[in-house]
Structure P
Amino acid sequence: MHKILISGASSGLGKYLLSSFKADQYDREALKPKNNHFPRTGYEIIIHVAFNMPNNHETEIDYKNSHLKLADNLLSIPHRKFILISSVDVVKEKVKSNWYGEAKLDVENLCLQKGTNPIILRCGAMFGPSMRKNQMLKIALGDNIKLTLARSSKFYLISYEDVASLVKKKLVTGKYYLISKKLVSLSEVAEYFGQMPEWGSHEYTPPQLDPEIKILYPITQLSKDPLKWLREFIENNDWK
């Protein structure tokens, strides 16, 4: 079997994993008969990263079905382990108007039903090379912008390296949280980096963790001191 296949590898975490493992990249068009280049023997590991946020040009049903179809296509490729990159925003019960969380939950359930040795990683806010600037990073860098989030907003942090460390680890089939040991607020980030951004009004806090799901903590310095790790992360990357 070939080693690793990754979806969503054009940017962010997927791009980092693609480079780290010298993996194959999944193409949405690749499963069409004339373009099917996947080896019949399949893959040791499939890592499903690709996931879009809702937009104003699609219905709720179309949004959810598109993600289920993509996951189903990946699950149809022979594999020995299937890793889904999910989110801490997923909760047990479906929440009205949260298309993203509901679609993630639907895909989680499909992977558990159809995947071979499926591993679900519910991740906190991810940081890594070439990432898109999120509001926390913009605060730390001193970007002169008006934020949409309130100063009290809090996040669990993880790094791309933390995800990569788990890819070949022998985890028992099931769901896991991959999060920092503490929540980090935007106000803490602003104070640590000496910034005074224009705050928004929306407060974000991750939903309550499911006590039945095991927690995995980062292996990096991020776990001990998230703000110090964030400063070093910024210093080691070229931000424009």
Structure Q
Amino acid sequence: MKILITGGSSGLGRAIVQLLSKDDNNTVFFTYNSHEEEAKLLEAASKNVKAIPCDFTNENSVSQLCEMISSLNLDVLVNNAYVGKAQNNHFHKITPDEFLQSFQANLIPALRITQEAIKVFRKKKFGKIINIITSYVINTPPIGCSMYAANKAYLLELSKSWSNEYGKFNITSNCISPELMETNLSKDIDFRMIEQKINAHPLRKLLTPEEVAETVKFLIKTSQQMNGVNIPINAAQNIL
């Protein structure tokens, strides 16, 4: 499998890269921006891993990645990258421009990259799109997470459309909605909220990126009959 993971140099992305690269039959491409040193270490650790610089806030950088996608001959796209924090201000303190900037930095690159990947998948009559969402779209989002939850909800609805539109081309689009994890995205969240999450968790511990990476691997390996689903990973705190 030829796999592209956006935002693969740290956190969940890194866990996905490390897990998938253990299979020598995989060629794992991943994007990075600010974590160049970590990206180079990942690339050096496995001969089947290739790091690709891409700044989602820079239109030219995203365009260069999009132009490259056809040559990668992808089988799988994992939309994992997120620009910004999971927790910001209360909704009434966030300006419309801030919402727009976040949308442009997160959704527009994901749309463009996915469109290019679908062109490849349609020619091959095979492809898998895997979107990393959040459990916040299932239950009540924490205070201060309206922008993050809104972006992820938009991607979730897009994934439903992709699964319906492109299933006839043997292309699947599925989502994974993990609970809070210990990653760079969560490092700025109030420690009291994290403690509350741990105390309320059935297993009394936070989800790890490695556990979520296993679900990504499952979706890559599973039948194309698995299409249009959203898999929550939150120890049955929410049941669909």
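Here helix-only ellipticity at 222 nm (-39500 (n - 2.57) for each DSSP H run of 4 or more, over all residues; to 500) was calculated and came to -9000; which of the structures P, Q was it taken from?
Traced to structure P.
Looking at relative contact order in percent (Cα under 8 Å, 6 or more apart) over structures P, Q, structure Q comes out largest.
When Kirkwood radius over Cα pairs in Å is computed for each of P, Q, which one produces 18.9? Matching structure: P.
For the read-out distance in nm of label points 7 Å out along Cα→Cβ at positions 15 and 167, a value of 3.0 was computed from one structure; give its label from P, Q.
Working: P: 1.6; Q: 3.0.
The read-out comes from structure Q.
Read the figures in this text as sums done on the coordinates, not as results from a lab. As the structure is a prediction and not an experimental result, all values here were calculated from the model. Cβ atoms are built from the backbone, for glycine too; each structure is taken alone.
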